[in-house]
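Chemist: The structures come next, written out as structure tokens.
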Structure P
Amino acid sequence: MPDIKEDINKINEELKKEINEQFSLKGKLAALIHDMGIKGFKDIGINKQLAKFGDAITNTIYSMAKSAVIHQFTQRKVNRTVLSHALKNAQMKPFAKTRSDAHAMADSAEAFIGYVFCAEGWNLEKMATQLYNSLKNYNLYEQVEETQAAIEGFTKLLENIKEYLEYKYRWES
């Protein structure tokens, strides 16, 4: 005979978990994304709100990765040229606004980074680690090498985001 008390405790734990998720900060961010009605890559790539939010995430993960490589804390704003090249290299330019300049393509890259942070649970460490794995192979004290490393790192990150979203949602690119 099943233990009713055990079943009730299990149900209570599941309800607590669901309530915590609904009222957690991550849950609230995911709800904002849900309310945007995103149905595909283009919806993300042209979303100005996600681009603004993603800008902060992008700069944070780059600063984390670079700090780990050079063994000292640093704060770095990612150049729009880096992000626009990475977006093109990741074959994601079609998801930016039509006739996009470097600024608009950088916004698209930031929107994708913001999206996976808010809607998909990708955390700062996961994304910064992906950048770190590219940055560690370069001399970041040399501007040209740092730019090359950043383009490579963000290209790989965007490729991973694209692959993840294609697989999860069966979106076509």
Structure Q
Amino acid sequence: MLGKHKLLRFCPVKETRERRGHMKWSDCKDAFRADGSLRDIYVRNTTEDDWNRLFAAFSKYEMTLFCDGDPSPEIEVPAAIFERCNEHHYRLEMLAKGITFQCHFFTVDEIEIDVDPKEIKSQQDLDVVLDVMGAIGRALAKPVILTEEATQNYVWIAFDPATSACKYFAY
């Protein structure tokens, strides 16, 4: 249940920079209001194969894997990371056009990626977030949502891979 919301904009998200019905920063900047919390990008009901596809989709970006806070010399495969998650804390940092995305390895069943709303200040920054959400959704063929931190019930933006479109929800 998404709660009470008003659908503001429905827009196709494509690999190219050409978008009809382009989501406007002025319509959805409230989703990125800097309030001291992060925004979470979630993909639910994931498998190890989904994690492998996520890593492949992220390979076009600059990535750094951290183990217990220290940069790892190489990016490991997700299965190897999950095997050691009880002993170590892993985090994958992905940099896309100046925006940092932090991927956590809490469970194989769910992908959670943090983005700091303080980094999202313009149409160009919003486009990066939408591009990343679209790349994830297309690679996994699963819905992707952007929410308030630590809650999946307060959805700001949802990407639907069936239509390759995103929706913004105003609260």
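Bear in mind these aren't lab numbers, they're just calculated from the coordinates by the rules spelled out. As the structure is a prediction and not an experimental result, all values here were calculated from the model. Cβ atoms are built from the backbone, for glycine too; each structure is taken alone.
Chemist: When mean count of other Cβ atoms within 10 Å over residues 105-112 is calculated, the result is 15.6; to which of the structures P, Q does this value belong?
Modeler: Attributed to the structure labelled Q.
Chemist: Kindly point out which one of P, Q the value 44, 32, 32 was derived from, the read-out being Cα extents along the principal axes in Å.
Modeler: The structure behind it is Q.
Chemist: Going by FRET efficiency 1/(1 + (r/R0)^6) of positions 25 and 97 (r between Cβ atoms, R0 = 35 Å, to 0.05), which of structures P, Q comes out largest? Can you show the working numbers first?
Modeler: Details: P: 0.75; Q: 1.00.
Comparing P, Q by FRET efficiency 1/(1 + (r/R0)^6) of positions 25 and 97 (r between Cβ atoms, R0 = 35 Å, to 0.05), the maximum is at Q.
Chemist: In addition: For which of P, Q does mean count of other Cβ atoms within 10 Å over residues 113-120, calculated from the coordinates, equal 22.4?
Modeler: Considering all the candidates, the number was obtained from P.
Chemist: For which of P, Q does helix-only ellipticity at 222 nm (-39500 (n - 2.57) for each DSSP H run of 4 or more, over all residues; to 500), calculated from the coordinates, equal -24000? Don't skip to the end; give the middle numbers.
Modeler: Numbers: P: -24000; Q: -6500.
Of the structures listed, the value fits P.
Chemist: Have a look at P, Q and say which one yields 21.6 for mean count of other Cβ atoms within 10 Å over residues 57-64, as calculated. Don't jump to the answer; show the numbers that get you there.
Modeler: Numbers: P: 21.6; Q: 14.1.
That value comes from structure P.
Chemist: In addition: For relative contact order in percent (Cα under 8 Å, 6 or more apart), which structure out of P, Q has the highest calculated value?
Modeler: Across P, Q, relative contact order in percent (Cα under 8 Å, 6 or more apart) peaks for Q.
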